[in-house]
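All of the numbers you see were taken from the coordinates with simple rules; none came from a lab. Quantities reported herein were computed from a predicted structural model and do not represent experimental measurements. Cβ atoms are built from the backbone, for glycine too; each structure is taken alone.
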Structure 1
């Protein structure tokens, strides 16, 4: 029963204000839920497919809910927790070894081999997301 209870979690998106991020815990890992500003969205969309593997922002979000980004908050290099709204690309900066991610969670500079992981998630309503 305990394992099934951790399999998924629902989150109320109204708790996140524009330009902010909330960290929730899912399966013992931090998950970043970021409500991106129009400027952040424009920048990550205009950049096209970047990162490793190269992905567009649309490939990392759900249609109709592009302003929200949901990613596992562990650096793909060695698992440190990156700092929000930092680094050279306005996304996250991992202070352990210097990886820089953009506001779409795509690796842009540093030793991390992959983009931040997008967990399996779905919208159960306009204001609630189910992760897992």
Structure 2
């Protein structure tokens, strides 16, 4: 099934590891086959992985963007997820953690990333980061 991306002027995204930027007009891009695509708003820099949930998001993002080298990031992901689950008592959040792990084991990294966004939102609510964006506070 093709993936249709509607892009804002100047919007950046990563396509199979390459950073691509849209021109000065709105644009539409249709991908006909499987590719790793991540919009600018979902890209996290390593120094932005500054909270427990973001430290889970970052290695999952790296596994998604570099699927061939995913094993390099997997141990970090497991360590961070285990730490997070060790202090969380909320059953729905723990269920999200289990689902993130399942998605990663199935190499469904994009689905895992979307679940990680829920962890970041949960964490931000608990820490009072009301204006925080996902994956990192950019404003």
With distance in nm of label points 7 Å out along Cα→Cβ at positions 23 and 103 computed for every candidate in 1, 2, 3.4 is reproduced by structure 2
Given 24.6 for mean count of other Cβ atoms within 10 Å over residues 55-62, calculated: source structure among 1, 2: 2
-3000 is what came out when helix-only ellipticity at 222 nm (-39500 (n - 2.57) for each DSSP H run of 4 or more, over all residues; to 500) was calculated for one structure; which of 1, 2 is it? 1
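One of 1, 2 was used to compute semi-axes √(5λ) of the Cα gyration tensor in Å, and the answer was 22, 18, 13. Which one was it?
Details: 1: 22, 18, 13; 2: 27, 18, 13.
Value 22, 18, 13 for semi-axes √(5λ) of the Cα gyration tensor in Å corresponds to 1 out of 1, 2.
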Where is relative contact order in percent (Cα under 8 Å, 6 or more apart) largest, in which of 1, 2? 1
